[in-house]
Structures are given as structure tokens and as C-alpha cells.
Structure I
Amino acid sequence: MSKIPMTREGFDKLQVELKQLRAIERPAVIQAIADARALGDLSENAEYQYAREKQSFIEGRIAEIEDKLSRAEVIDTMNLLGNEIKFGATVHLANLDTDEEVQYRIVGVDEANLEEGLISVASPVARVLIGKTVGDTVDVRTPGGGKAYEIVSVHYGM
């Protein structure tokens, strides 16, 4: 069973989702199933079928979150220092072709959200950046093509 790296924020977010599913979503869907059963014939009862599918999804998500939390390796990025890029680093990059600057924070797989600048530690960009330092240049190969970046700065924390 392999550990899953994640930030404290990612771990807390999964715990909140799990609590929501257990305390609110699960009881609501159980009630919806009971209400649909009261309507009679279950073979052609769309409400019943929908509620059962939703229950299956909720139970699957609960099991998935419980598994991830049990294997979580929470990495406290607040105490990390230095110019070397590691998990949890916020990295400022300058595109060498366009001089456009971007900022990414390297986070766990479940935390990734490109619109918020959060990239998965398993992404092509993060894999190239890990271990590099300020001033290094990197070539990133993505499905959208290749890009060359210079690492402008690295910092840790929020």
C-alpha cells in the first residue's frame, strides 16, 4: 500500500468532504430511497433508480476518500526552505519564448486545479521541476507541445 503525498489543506478538504457525505448526503439519499419505495412498483420507478445510483456513487466516494486518508502522507510545507523545488513548492516560471510568467504550486494528485495554479506532483511539469533550483531552465513536454521555462523563484508555505 503506497503512501499518497498531500498538503495539509488537501487532507483537510478530503476530511470535510467525507464528513459532508456521511452526515448529510448519505442520510438524504437513504430517505429518498425510502420515499421512492413508498410510491409502489420499483421496476418502473425513476426516482428509486436515481436514488439507488446516487447511493452507489456516495458509498463509492466514501470508500475512496477513506482509502486516501488512510494512506495520506501529509507534508507540512510551511517549514520547508531553500531554492530546490520539492513537493509543496510554489514556483514562478518565465516562458523563454514569450517572456510570459506563470506560477504553479506542486500539490497532491487530488488537489490539482490548473485554474488555481495547483499542479499535481505526477504532472509532466512537476516531474521536470522537482529537484531543480532558481536559475535553472527546463524543457516541459506536455500534450499541448513543448515549452522552455526558466525558474525565477521558489518559495514554500501558502
Structure II
Amino acid sequence: MATTAADPVFVDTNILVFANTATAPFHAGAQAALRSHAASGTELWISRQILREYLATLSRPQTFTVPVPAATLCADLARFQAEYRIAEDGPAVTGNLLILLNSIVIGGKQVHDANIVATMQTYGLRRLLTHNTADFARFGALIRVEPLITPP
């Protein structure tokens, strides 16, 4: 899949969590990746699913933080909605998800990852910034997975 540095980037939940939680692993790396994309003029996208996952992740205890207060999470979401392009979920995303389910072996929690890919397809997005590269490997023919940390 041919992509260029000018192509928009879809940002996975883990990147937002790391970048916005000072005690999170990979905090500095996630912040640097987002700053680098923004500085180069790359359009950054998230979806409503990413917003919900962010809330679900940080409203419960993590190994790197206690639950974040609701007011802080609400402020974060307001900021994200101002800073990122938002891909809305709808019938076209569901249609693409069903195509993926019929063409790639997917089950359980993998459906969430497939829905991210379906959303990306609906909006013509081909690049995904994530720390969970293995989760998206099965979609390599459809999207370009950009790891937060490049393996040695």
C-alpha cells in the first residue's frame, strides 16, 4: 500500500492515552509523534469509538494511573474534538465492518480493531498510528500501520 507523509493519520486510542497521561509508558514518544505529525501539517483523525475507548481506559485504574476524574476526561474530549478531525460512525462504517468480518478472520475484541479499519476505509484514511501493531497486522493489505516504537 503506497502512502505518503502528506496522507492523513488515524490516531489509535493508546496514543491518546500515552500522550495525555504523564505517568503512562511511552508518554514522551506519543507526544513527540503527535507533535511531529502536526508540525509537518499531517491531518490527524480520530473517531467517536476512539473517544469512548479513551474514556473507558482512563476512567478505571491502570498500572500507570488512578482513575482520572470525569471533569478532566470531559475537558480532554472537548480538546480532542477541537484538535482532531472526527470520523463519525454510521451505516457506511457498519457496511465496511461487515465486509471485513466476511473476508478476514475476526472475533471477540478484534471487532473493535476491525471497526477502526472500517472507519478508516469509509473516510479514505490509510495510515494508522498505534502502539498495538500486532492487533492490526491482519489488516496490512488495507492500511499502513505506523508503530509508535520502531522495533530494533
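As an exercise: volume of the Cα convex hull per residue in Å³, calculated from one structure in I, II, equals 122. Which structure is it?
Values: I: 148; II: 122.
Source structure for this number: II.
When helix-only ellipticity at 222 nm (-39500 (n - 2.57) for each DSSP H run of 4 or more, over all residues; to 500) is computed across structures I, II, the figure -15000 traces back to II. Of structures I, II, the largest value of distance in nm of label points 7 Å out along Cα→Cβ at positions 62 and 142 belongs to I. Distance in nm of label points 7 Å out along Cα→Cβ at positions 86 and 110 computed as 3.1: which structure among I, II? The value was obtained from structure II. Can you rank I, II by mean projected area of the Cα convex hull in nm², for residues 46-125 alone and just name the one with the largest value? Comparing I, II by mean projected area of the Cα convex hull in nm², for residues 46-125 alone, the maximum is at I. When FRET efficiency 1/(1 + (r/R0)^6) of positions 70 and 94 (r between Cβ atoms, R0 = 41 Å, to 0.05) is computed across structures I, II, the figure 0.90 traces back to II. Among candidates I, II, the computation of relative contact order in percent (Cα under 8 Å, 6 or more apart) that gave 24 used structure I.
Which structure, out of I, II, was distance in nm of label points 7 Å out along Cα→Cβ at positions 22 and 102 calculated from, if the result is 5.1?
Source structure for this number: II.
Bear in mind that the values in this text are calculations on the coordinates, not laboratory data. Note that the structure is predicted; figures quoted are calculated from it, not measured. Cβ atoms are built from the backbone, for glycine too; each structure is taken alone.
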